[in-house]
Structure P
């Protein structure tokens, strides 16, 4: 197998992911306008979160983090990767069918576990009803995640990265159909969830089949490789569970404040835009690449890949984080404030955006450091770190809620993110040369921060000068575009001026393999 070219692969995944996130934002803009932050919106968000939570728990978290390194090494060594993938596919499908049936029976308790503040009002019954419709999504999206792992390990990123676009297209279509038909918009929206899961699964199954990995269910077998997968995946499964406990804590705190579940969800969408584009792309590309290089004992190549991923992450997320910190109100107002979404909703959502923005670099850099552990089939160390971060999140969110209200949930998430990142970074010091920062990242990091600070200062001034335009019902859309574009141009100019970004080096990385010796 040819080694993965890191930057071109990142750009492929990042471009598709950007389109998906923009469509996801458009979906949320429409939902905010049609449903606002009322009971139907809150019930939908809880119901949609349930299968997504377990999907990150089982598939994208534990299962894929364990599956991809083993599969990539089998591809590299030619050790029947197709047979292993088929066995893993069958085992995951069998488990999820049983789990989905069990969840249908347990849905009232699952909703209470997510949002006990809903008990006793209309949000609870609606969440249970919606949850039963949405939950089968976990089967299709989890199998989609496995097939995406197969494609990514083969260096085929387009189909897997394009799959989330289908989800947003389907959900937007159902949302508009419900609104234009005068029907129950919430019901249309919740039925779009399982349909979107089937569409995504079909796309990646077709892509894997084209790549020679036609996976069909068969009776699950407990082979030595599946036992190994279980041994590596068990700690990762617990890690995923702890991460989801953090999510549960945030939802629980928010459920006790009317409208907060929606405020936190819309704020989450905004910071997930850069987090998804950069973090997902880096994680998807880096894990199979590091696994291959470590299998081939390519220490210098592994170090170069990790350092360039870190440098790229900082260059994209530090300015994004500062932008969310200094101009959250215009962003939220222009994107969401219309229809059922009021000015008070804007103010509350902007607070959450600021807090999440402060944690953005930590959230994304975790996507760089996590693969360093999983590529070595070490899933126990991240589990220990995640438990520590969970404690920080729970203590901050619960203890501060009486004083800070719903924003304590966002603050707990951000503090936990930085705690997790520090532990991951500190743990890599024992990995030797392959995990150390090189001269390039040491030179670039402080310059990226400087360029980002200069951009933030300029954005504060521009926001003040454009205040009237940003408040105008007609001109605010163009004004926000100009504000964001100006911020991007100022950052780019400052980054080049202080040599945080060197155009000639960027062109070289686009042309060459991420490790020149590979």
Structure Q
């Protein structure tokens, strides 16, 4: 029952009656589940869910063309399970309404309607349909993690305002090690959806506190800590307000009290798993990936940068680099996602002999895609030049490298008979397509060859869309996805060409993970 006190903390909005039931179930089932899983599974079964946040099919193509010269070079190109995924939330609300009816759906015929309309931003009926109502990362992350459709803003809360079970809790009950890795603040929507519960994604301090205090997470990695700006430079003692360097909002994603406990080696909120080991330097992330750091207590890695590893960095601070898609030097003092992911896997495999559940997010792909609204570049909330096509590609390249690192790790740790890898996104953002897409409906991204910027444009919405997104899966249990097909979309088959048009729903990811974990 050690989880009840932190779960019912006054700093979280959870209803204690529901929480006590949840904590009781967790405490009561844990030993039984561990014994049962050990009896039925002689070796651990590791589950790795990888989410390139906000990546529409055009984003995947643009990065593949720049990085490999074709789709065939990607590390997931040969994954046998390939589907489109519907991402719609339960409804269009941003708070619980108490209704149970699914009021939003996906209609393939409307999605690919090429009828022209007199609208400069969205000149085809299909564009307008897809851009009308869409999920946010919180509702989509909740669906991927818990299998529950809900309202936008919800982090593992249903439309009645009640917390719901999710994958990390299922995994911990079986005795598995659990972790989340992201390129954005660690308490942001997607990592939070795999590690917390809250009525609103915007309650960052409460989400971070849950992640750090409840004992159900073994590893957390991301950005969002204090002390450094968006370019990896130390913040001044008195940050300038609205300076666009992120220093004036350095306490947005974690409270000073919790951060002080992390720094002092004190168990945050009485965390039953004990105090966290905090690492920040690139060198320590590398040491972790090399297996040189101990696994005797939970570990949190918060890179020395404000809110994203690379996407929000400032050109004027770092200078030019013509070899990168964005033309801007990278922040040299932070790890890449592949290093973080390898470190997480090496750490978690030593935390439990019952296997691991890890969520890896390329979170800043979405941040780059949101620049479509400006027609100009986005620097920490403001537009200054051009849409961030280059940084969109860089973020997905970083994600692709992380997938390659996972494939390498899997092959060295039991192979595909003992591991399940799912690669997808939570939603499309800004419908990235080819250079003529405002004139030719669904014009594809143009491949100009490896190392060359592809021809692409955004729909200038600055927001998510309801389009199908890709999913690739390989390993034990991945065949379960084929049994959950909801339909076939000829438009997705013909225009996107990543599979035969079959699609599943985002909740099916959670259901397959649940089945592989053996959760009741």
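A short reminder: the numbers here are calculations on the coordinates, not readings from a lab. Quantities reported herein were computed from a predicted structural model and do not represent experimental measurements. Cβ atoms are built from the backbone, for glycine too; each structure is taken alone.
Numerical summary
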| item | result |
| --- | --- |
| Among P, Q, which structure scores highest (criterion: distance in nm of label points 7 Å out along Cα→Cβ at positions 302 and 438) | Q |
| Which of P, Q yields 3.2 [distance in nm of label points 7 Å out along Cα→Cβ at positions 342 and 478, calculated] | P |
| Comparison of P, Q by relative contact order in percent (Cα under 8 Å, 6 or more apart) - largest value held by | Q |
| Identity of the structure behind -9000 (criterion: helix-only ellipticity at 222 nm (-39500 (n - 2.57) for each DSSP H run of 4 or more, over all residues; to 500), calculated), options P, Q | Q |
| With Cα extents along the principal axes in Å derived as 61, 54, 47, matching label from P, Q | Q |
| Of the structures P, Q, the one that 87 was derived from, the read-out being volume of the Cα convex hull per residue in Å³, for residues 262-349 alone | P |
